[in-house]
Structure I
Amino acid sequence: MAGVQNIVQALSHYRHDFLNDIQLIKSYLALGKLETVDAVLEKIIYRAEQESRLSSLHMPAFAEKLLTYNWHSPKVPAEIEINAGNDNWAVVEQHALTIFNRFTGLVEKKTKLGEDRQLLIILQQLENKELALEYTGMEISQSMKEHTEIFLRELDCLMEADISSDTIYFRVALQPEKKREEK
């Protein structure tokens, strides 16, 4: 029964977001702002394409986490960007979930409600399957910077990191559970 309830809840959230998009388009049409309507439609199409790409990576738990993240009223809204083919990412799913959950836990704890923030989640495949997270917005507190530095030092798969006054960015090479246990 819980599975059915989860599906109904997901569809309810999705329908709510869809109706918000339709209302936005309808409002801009009423105002005669056709260029803005076009921009809104492009954003909706882009988001749907990214969600489709995410769903095809064979990481159902991670996909569910990302697709439903904004529905749980986080202080920091997230967007996804997938720069990978349809390769099977199942072996790195747990690693991606662990890093994402740890960082978003830190972000939610250290961000005050109402602050203008954004989280960009990027999955890409170059030489490795990679996860990059970019947290941007108003000036980042010293406490957030310090906690992020501690978090990043604990990552044995860190490829790149940059912390500035208004951005935290890092990129990791995702590894299968077995490979991480060997280290």
Structure II
Amino acid sequence: MTEPEGGERPAPELEAELEAEPGAAAEQDEVVAAAEARRAGLAREARGLMRAAASAMLATLGKDGHPHAALVTPAIAPDGAVLLWLSTLSEHTRQLARDGRCSLLFQGPPAEENPQTTPRVSVSGTAERVEDEALKAVWLARHPYAEAYAGFADFSLWRIVPRAALMVLGFGRAHRLRGVDLVPPPGEAGA
């Protein structure tokens, strides 16, 4: 029998019932397959929203444990990691250097006047400073205007591998995603 998402197995009573009823296991497999297809569709939508965003809100942790939010300009690496080009003069960069735990909020255009209808995805992960010219080129391709300051000594590339995400597609339409869901499959446009 295929395990439901998250690796949780059905309660022993349900498992016995599924084994006793002909076709019950096949029905459960169909339910699991439908849930996996839905998750794949939501993940594709989240990846598209992240790639389309010219900016995002980055939340970091201060020395005192209080959160700090800052506007950043992300790019998405081919493996789904979030790339940021940050200056050490910025508070959020110094906070990431101390504690890499962070989250980012990506927003799409509002569906209507009510801002709660705006599609958005909040991604959590851990940031690390990286020196990778290929990834820097990915970031600069998304933000070509930044070429003017790309060589400044106080700037560096940061990479955030998504650990988990929460996608909200409007009022009462929230969906949890795993970090692995944000890794694009081979051949996905924009990957």
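With relative contact order in percent (Cα under 8 Å, 6 or more apart) coming out at 22, pick the structure among I, II it was computed from. Source structure: II. Structures I, II were shown, and Rg/Rh (Cα atoms, Kirkwood Rh) at 1.08 was computed from II. So distance in nm of label points 7 Å out along Cα→Cβ at positions 39 and 167, computed for just one structure, reads 1.3; which one of I, II is that? Among I, II, the structure yielding 1.3 for distance in nm of label points 7 Å out along Cα→Cβ at positions 39 and 167 is II. Each of I, II could give helix-only ellipticity at 222 nm (-39500 (n - 2.57) for each DSSP H run of 4 or more, over all residues; to 500), but the derived value -9500 comes from II.
Laboratory data are not the source of any read-out in this text; all were calculated from the coordinates shown. Predicted model only: the values in this text are computed from it and were never measured. Cβ atoms are built from the backbone, for glycine too; each structure is taken alone.
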